[in-house]
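A.B. asks: These are the structures, in structure tokens.
Bear in mind these aren't lab numbers, they're just calculated from the coordinates by the rules spelled out. All values derive from a computational prediction rather than experimental measurement. Cβ atoms are built from the backbone, for glycine too; each structure is taken alone.
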Structure I
């Protein structure tokens, strides 16, 4: 099922240019209405932030050698699945 925009939502989106906050009046849950181009931009920004954090971690020595990471994963799997 694809929900349809109300005229009010369409106008707010065209005016606002950023995610539209929508509240469900029955549950008080909050939702965000966002166009696909903006969503892709947000994903790219999140990816870049993660890359920059990884570079900063490596430059400051906050890294784990690959063999230690694999051992930690194996140990965790053994503990969980025997």
Structure II
């Protein structure tokens, strides 16, 4: 049985991680689209940054965030003793 203090620490770290991931997701999805005209001055691989982010940059960031979240959550589960066996 896990005590209440341990569970509170676990959920505090989980919430912190979730908020960080959601902020990164929001910036990749919405801020780049909102500032698209300004970002088009930056060119990556011959394409304007706003186009690049819409075409593949945001999707790549989302996939990386999913892998990071899975890895980090597994690490937290082991740290707090709630990992699946």
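A.B. asks: Check the numbers for relative contact order in percent (Cα under 8 Å, 6 or more apart) across I, II and tell me which is largest.
C.D. replies: Evaluating relative contact order in percent (Cα under 8 Å, 6 or more apart) on every structure, the highest lands on II.
A.B. asks: Work out the source of 4.9 here, i.e. which of I, II gives that when distance in nm of label points 7 Å out along Cα→Cβ at positions 18 and 74 is computed.
C.D. replies: I
A.B. asks: Same structure again: Consider the structures I, II: one of them gives 42, 21, 10 for semi-axes √(5λ) of the Cα gyration tensor in Å as calculated from the coordinates. Say which.
C.D. replies: Considering all the candidates, the number was obtained from I.
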